[in-house]
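Quick heads-up: structures coming right below.
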Structure I
Amino acid sequence: MEDPHPPSPSDPPHPKLRARAVTRTFGRAAGAVHALGPIDLDIAPGEFTCVVGPSGCGKSTLLRIAAGLLRPSSGELGIRTAARRPVAMIFQDYGIYDWKTVQANVRFGLDIQRVPRKEANARAKDWLTRMGLAEFAGAYPTALSGGMRQRVAIARALAVEPEILLMDEPFAALDAQLRTILQDELLTLTQTTRTTTLFITHSLEEAIVLGDRVLVMSARPGRFIAERRPPFPRPRSGQVRAAPEFTALKSELWELLRAEVGTEAAA
């Protein structure tokens, strides 16, 4: 729907994603678990926002609410868009289908959107080329390494040209070297596409390399307790890992998390 009061050039952009007083509780009565919130969050168009926090603090719950896979127990989360399917999600466990070829996996979201097959194949091949997987288009996922399967998942999400990309610890299961490579590849891709991204991670390094903003969550029930903006202008590269400011920010974030991790361990 067209905005009846469009912003002037001097106004800040409307948030692409906005959450207000969002909470989530699982179960009922005495056995209920207050998992999340209250959470307030604004993500601007094109912003890459990373969320870090201790295990079990509700990070993935927040992402699933944003994806429409869970309803909040209270509060509201809205997405500003005119598209019918504005969101794509990438899971830690890849979420690709072993019985489909690599190309068919990448094309899957386009098939759901009923994009004509010729156009869908062209877009799938384009993203496979960008991800360095063009020669594996006809292969099946069982023939691929873990890193290659995760690239397929990323290509499938980006092929539908989502306005918002939701990523739930997509590199957590990978070894350190491959994780670094895919972090750098994702950095290059998202800086090119400027896709609005909400990225969940346990890795402070990952959050600092990728994020325009890093949000720190408390132990359960998860709330935002701090926000930091990495002091590295875009376009940036993985070389920021060697900067003194990188080490200093990583140490600062860990100090913020230390007490929350201890709280979760004692619960």
Structure II
Amino acid sequence: MRRIHVIGIGAGDPDQLTLQAVKALRGTDVFFLLDKGEVKADLTGLRRDMLDAHLPEGSYRVVEARDPERDRRAEGAAYSAAVGDWRSARADVYGRLIAGELGEDQVGAFLVWGDPSLYDSTLAILEEVLARGEVAFAYDVVPGISSVSALASRHRTGLNRVGRPIRITTGRRLAEGFPQGVDDVVVMLDAHQTFRQYADQDIDIYWGAYIGTPDEILVSGPLAEAAPRIAALRAEARERKGWIMDTYLLRRNPGNR
């Protein structure tokens, strides 16, 4: 039977590959890469660099396919439907790749930024492919260093404080209000810099973009002071590269709930 590795490759630094990930890489015949276009070509390049660093030349094959576009204009109730449509379109691509490019006794792999279990759709998409019954395969998951862990490490801070919880959420959810009963909030997928709406509160921010890559940018400090600097750095970086991946931790003074 065909087998698939879903390999977490860390937040961008090739040294973040675990020994388990390297072992999985070396046991793979075909790597599937989704091309996100010229603007994000360096993401594909980083993946290829990792393969070149750990695998003998000619010992594997890379197959690329175009990543379906997602409707990023959808808001409100339409958002979930847009994400569902995008995942189904990706499932079409995954199914074709596995059925058409992977032999019955071969091993394929998808290389996932960060950790496959945290705000990544690969596992859900593979389950959708299996549910369709058009191609059979077994798969396993190799955990990776998430952007959340990498962010905390680069800022030399913990994610939680003693005896208190943390919340990991999205910019879309943060816009609805600061989570109740939680003072430490990690925010991902925030294209609108939602942290700015809390700049009048006693909150510290630990922000990072392109974490683990040569383009890494880090800012920390009181949110009121850091927010304008982050906005300027983010705008410049996005203009220069055409895209940005950033994550941040908001740490609120418990006396200002």
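For FRET efficiency 1/(1 + (r/R0)^6) of positions 129 and 241 (r between Cβ atoms, R0 = 30 Å, to 0.05), which of I, II scores largest?
Of structures I, II, the maximum of FRET efficiency 1/(1 + (r/R0)^6) of positions 129 and 241 (r between Cβ atoms, R0 = 30 Å, to 0.05) occurs in I.
A value of 13.3 was derived for Kirkwood radius over Cα pairs in Å, for residues 89-184 alone; which structure in I, II was it taken from?
Matching structure: I.
Upon calculation of distance in nm of label points 7 Å out along Cα→Cβ at positions 81 and 153 from the atomic coordinates, which of the structures I, II produces 1.9?
I
Have a look at I, II and say which one yields 0.40 for FRET efficiency 1/(1 + (r/R0)^6) of positions 193 and 217 (r between Cβ atoms, R0 = 25 Å, to 0.05), as calculated. Before the final figure, lay out the partial values.
Working: I: 0.40; II: 0.95.
Computed on structure I.
Once mean count of other Cβ atoms within 10 Å over residues 49-56 is calculated for every structure in I, II, which label goes with the largest value? Walk me through the numbers before you get to the answer.
On the way: I: 21.9; II: 14.4.
Once mean count of other Cβ atoms within 10 Å over residues 49-56 is worked out for each structure, I has the highest.
With distance in nm of label points 7 Å out along Cα→Cβ at positions 73 and 137 derived from the coordinates and found to be 4.9, which of I, II does the value describe?
I
Read the figures in this text as sums done on the coordinates, not as results from a lab. Note that the structure is predicted; figures quoted are calculated from it, not measured. Cβ atoms are built from the backbone, for glycine too; each structure is taken alone.
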